[in-house]
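*Asks:* Following are the structures in question.
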Structure I
Amino acid sequence: MEKGGLLPLLDDSIKEIRRISGGSSDLLINRFVTGGIHCALLCCEGMVSTSVITELIFEPITDIPQQKDSYGLFHYINEQLLLSTDRPQVNDYDTLFRLINSGFAVLIAEGVDFGLAFGVQGYNSRGVQEPSGEGNIMGAHEGFTETIRTNMSQIRRRLKSPELVMELFTKGKKSHTDLCFCYMKDRVPKSLMEKVRRSLDDVELEAILTTGYLRPFVENGSFEIFDSTGTTERPDVLCSKLIEGRIALLVDGVPYAVVIPRLFCESFQTLDDYAYKPYYAVFMRWLKYAAFITAVLLPSFYVAIVMYHPELLNSTLFMLLVEAEKKAPLSILTEALFVLLMYEIIREAGVRLPKPVGGAVSIISGLIIGDAAVNSGLVSTPLLTMTALSVLGGLVVPELNPQVTVLRLAFVIAGGTLGLFGISLLACAVLVNICATEDYGFPYTAPLSPFKSKGMGDTAVRIGMRKMQKRDFTVEEYYE
């Protein structure tokens, strides 16, 4: 695409615009004369508000008095008219098409090699709704939407401080996706901000359609089981991270924000923790820790103990398990893998199918397949119970569901081949990987490793708000 200035002759400029666009039907070119100057107003159909462009652009611009030349016309528009609050100048065709396709109207005139753009966006978008994946009881019921400027306004409405900085820029050679770089300039570590900027400079993708396109560029390139960057669809949660000195990235068209860096302990924290009494918040937090461990290790412990360490069971429980498992035609390891994989297939089917059909999947899987598998003896009742408890525990921490799914299967295989020894070896490997995970020098396991006593007040426990307001805590204290 052309990087030089616009062609000064209006007819030539319009021909060049049509050539670059390939005659696209949604490009609207409206030629008219105002102030004695031949002009053209360019916009993209469906991206502008008809009522706004009529009231703010069409009516005022057609009443302009006679002007000497096009420079006088543009000077009059800039000095005498307030057609739009967002009025960037267009100096090349690359910028022209990026603005038009973002919902701007661009005015070009005979005899000038630049244009004026006016923000009159009016494309259809989803309204602010309750987040689907981060439910809460006592907090706000507003979530991010697909429109980046709406998301920016939700953050600004909660953090009215001038210290909050939001920088808009574009990435993607073909998509020209709008991104927003958010941070509190008095809280964010300067080294973190500079490193993230350098990482984003390396992004040379043709299109950015979701946060997954960007996250690998702002994460450590080494193998990590857990993500060192996080996502959230709640503006209030994002604001709390910004106050702690984090950096956020908003992507136009995506109702999620990327948080840099992320800590492991945050997966067990919710906004409701700060709405209840500290003792109840501590109870719920430790319940989530226990649910996570149950989700990952319970099926593997069952397989390992039944296959290799039956002496750990009392005689009554041992006889019950023997009676249940002797009818099953498969080995316990194969049986466990079969049940876990069947659950993952059912879950994926429920997610991908249309919502009206999702209920039928639950009925078929839960009532028909599950009941038939147990009654036929293909799956033992104790193993099915252990799997159900493990799956239920994983639902308590939905943010870690991908890691829980893979680790659950890996631990079952380790327990079924080497018993508790295999589980211990794999657990050590996982712990080493978690402790080695960091992003821009910020340890993923902080404040547990390295241990920071100041951070434990909102990790192992949840101190009261009177004490919390005196902490003035930022993630820079985790930096090593």
Structure II
Amino acid sequence: MEDLGNLMHGFSVALTVQNVGFMLLGIVLGVLIGVLPGLGGANGVAILLPLTFTMPPATAIIMLSCIYWGALFGGAITSILFNIPGEPWSVATTFDGYPLAQQGRAGEALTAAFTSSFFGALVAVLMVTFLAPLVAKFALKFGPAEFFSVQFLTFASFVGMSGAKPFKTIAAMMLGFALGAVGTDTVTGQLRLTFGQQELLRGFDFLVAVIGLFGVGEILVTMEEGLAFKGGRSGINARVVWQTWKQLPRYWATAIRGTLIGCWMGITPGGATPASFMSYGVAKRLSPNGKLFGQGQLEGVVAPETAAHAAGTSALLPMLTLGIPGSPTAAVLLGGLLIWGLQPGPLLFVEQKDFVWGLIASMYLGNIVGLLVVLTTVPWWAAILRIPFAIIAPVILVICAIGAYTVHNALFDVVLMMFFGVLGYLFKKLSYPLAPMVLALVLGDMAESSFRQAMLLSQGALSIFWDNGLVGSLMGLGMLMLFWQPVSAVMRRVRG
């Protein structure tokens, strides 16, 4: 009952004229970002984050989270109409969405995608509503050792569960730790890795790095690939929407299964992209029409979209309760909270109730508004893709440069943005994952502080990380995640 009362209070915070206006603006911008290949949820939030510095934190986070919801919706539009994934997690949607569009059923595919996304997000928001306070209360018992064990578990999960080669993930993470260490040591006050350069005294700003890695890096890759748009009409109207809604209940098992997969991959640092592929693969294996997947099946659209939206939404649960982001976008939002002077974690639910519950309430409202917006405006978004990419790409680059400059009003930050853009481009070409590097850049300082505090408390004894059942189990689980790929390979060989 207490959670329901807090949620009602959150709706009173979110349903102000100012917050509703920025919510709608965020949804529209998010759909635009999702439609334009080369951007994405994390990129859009990172680029537009400087615009929120003068807003109240609750209004800012509502707008940024709605950009993310809009991007999740928008990514399906280009995937189905043009066979161009607007987002990485929309790749699986192209497998059956684009064949449906070629058959003249684009309206059915779009309606199924949007409705499935809404269902997955709604279940994930319900989970956040009722689980977040419990996790936060439990986390109030944490000390430095427990916090480091949670952070270690997060890093280890990225190594073991990300799907990329472990050594590439570790290499990206180590580079993130090194970049995060540049500047002034917060404990001793000593300078680290500045090499006598005054501009490096404040270190590499997280926001500048993210704009370069995601925004500029993606644009460089997309420009090299010579992206061109071609596709058909959306064919969506009220009759098509209603007829599709009548068909969707027969896929209830696929939707629930995809939502559960998405929620799990969102809480653990799997992310929306692997969740969408996993859900599609499971649906193809278990569906009686599995052999027809890839030829234009609505079920093949429902499965990845429910999982992607559920994963994207549930990734905010560990970010709010433990300060551990479950996705690159959650990592960007975590950086925003730190910039606004808010410390994510269990105390956030005690000290900033208006902020937390206003955000949770806006998740409900944002997804409802997002569903209505995309269902009524699909032809407009499809028309944007008639603009040559040679015009869109420079505009995005200019927006990135403006966003980087406004962080500290320093031209050096624009140079750093381009450096990180080239680094992001190289990471993409060499198939190195960006998410672990961003995670290390955000959490590196916090993990280092927790580790050093734990060492001071134990007078240098590492046994503090196995002193009690809680920290010992977290560290043990972290070690299992760290070596999960070789362990699972051995288990498969034994079974075989």
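Coordinate-derived values only; no laboratory data. Given the structure is predicted, the values throughout are model-derived calculations rather than measurements. Cβ atoms are built from the backbone, for glycine too; each structure is taken alone.
*Asks:* State the single structure among I, II that was used to calculate Cα extents along the principal axes in Å, for residues 289-456 alone, giving 61, 39, 34.
*Replies:* Among I, II, the structure yielding 61, 39, 34 for Cα extents along the principal axes in Å, for residues 289-456 alone is II.
*Asks:* Oh, and also: Rank structures I, II by volume of the Cα convex hull per residue in Å³, for residues 217-304 alone and report only the one at the top, that is, the highest.
*Replies:* II
*Asks:* Now a separate question. Out of I, II, choose the structure whose coordinates give distance in nm of label points 7 Å out along Cα→Cβ at positions 49 and 81 equal to 3.0 when calculated.
*Replies:* Going label by label, the one that fits is II.
*Asks:* If you don't mind, there's one more thing I want to ask. For mean count of other Cβ atoms within 10 Å over residues 25-32, which structure out of I, II has the highest calculated value?
*Replies:* Top value of mean count of other Cβ atoms within 10 Å over residues 25-32 goes to structure II.
*Asks:* Between I, II, which one scores greatest on relative contact order in percent (Cα under 8 Å, 6 or more apart)?
*Replies:* Evaluating relative contact order in percent (Cα under 8 Å, 6 or more apart) on every structure, the highest lands on II.
*Asks:* If distance in nm of label points 7 Å out along Cα→Cβ at positions 209 and 417 comes out at 3.6 when worked out from the coordinates, which of I, II was used?
*Replies:* The read-out was computed on structure I.
*Asks:* Then there is this: Could you tell me which structure in I, II was used to calculate P(r) over Cα pairs in 10 Å bins from 0, in percent as 4, 15, 21, 20, 16, 12, 7, 4, 1, 0, 0?
*Replies:* For P(r) over Cα pairs in 10 Å bins from 0, in percent, the value 4, 15, 21, 20, 16, 12, 7, 4, 1, 0, 0 is produced by structure I.
*Asks:* Of the structures labelled I, II, which one yields -13000 when helix-only ellipticity at 222 nm (-39500 (n - 2.57) for each DSSP H run of 4 or more, over all residues; to 500) is computed from its coordinates?
*Replies:* Here the read-out was taken from I.
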